[in-house]
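Peer 1: Structures are listed in the sections that come next.
Bear in mind that the values in this text are calculations on the coordinates, not laboratory data. Small disclaimer: the values here were computed from a predicted structure and weren't measured.
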Structure 1
Amino acid sequence: MINTDASGQGSLVYGKTSDHVLGVRSVLMGGDILDTQAIPAALAETLANEQSAIGRIYRTVYQRCKAQRQLIIDKFPKLNRFLTGYDLRHVFNEISANST
């Protein structure tokens with residue numbers, strides 16, 4: 001449900017899944033625990049500089065979303081639902097980052 005922002009017939013009453021998820025805890029293949037939630041952009045940049053699996057994830061997401069920010073804003077239409085669960089418009093801005 002999280003990856004597609006699914007919520008079924010109740011979405012009109014209760015909202016989308018993304019309206020209720022503040023963060024996600026994931027266990028990576030190597031056993032590292034990745035906690036995602038909205039964080040300041042400066043912290044995302046700090047995490048992206050770490051030499052770890054979590055650092056690589058933050059680095060990839062942060063760099064790509066930052067580099068493509070204007071294209072994402074210009075090309076992705078404003079929709080009530082995100083495209084296939086990827087809310088790229090809200091992953092990164094100058095103030096915060098949220099890979100949840």
Structure 2
Amino acid sequence: MCESNCNNNLCAVLHGKDDIRMEQREVPKPKPNQLLIKIHTVGICGTDVHYWKHAKIGEFTVTKPMVLGHESSGTVAAVGSDVKGFSIGKCVSFVDIHF
């Protein structure tokens with residue numbers, strides 16, 4: 001399933017206004033109702049730039065480290081036991097925000 005180290009993933013993490021750090025994060029095992037996606041492409045959009053420059057958007061303020069790049073595509077790497085309709089290797093795209 002993995003071509004190199006599958007335990008860690010390099011992420012752009014926003015810690016506050018103008019404070020983005022590249023950090024290794026542990027790759028989680030999917031819960032029964034989750035998929036694990038091997039990311040191939042991530043978009044950085046206006047929302048990410050707004051968080052970076054202001055550490056907030058609208059009513060939401062960044063109060064703890066936040067992984068940027070919530071518009072992504074990739075392939076399914078693992079499938080939780082309760083997930084139906086997905087299989088390893090299936091191409092997917094999604095929008096998500098993860099702290």
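Peer 1: Here semi-axes √(5λ) of the Cα gyration tensor in Å, for residues 11-58 alone was calculated and came to 27, 15, 6; which of the structures 1, 2 was it taken from?
Peer 2: Of the options listed, only 1 reproduces it.
Peer 1: Thinking of 1, 2, which structure, once helix-only ellipticity at 222 nm (-39500 (n - 2.57) for each DSSP H run of 4 or more, over all residues; to 500) is computed, gives back -9500?
Peer 2: Structure 1 accounts for this read-out.
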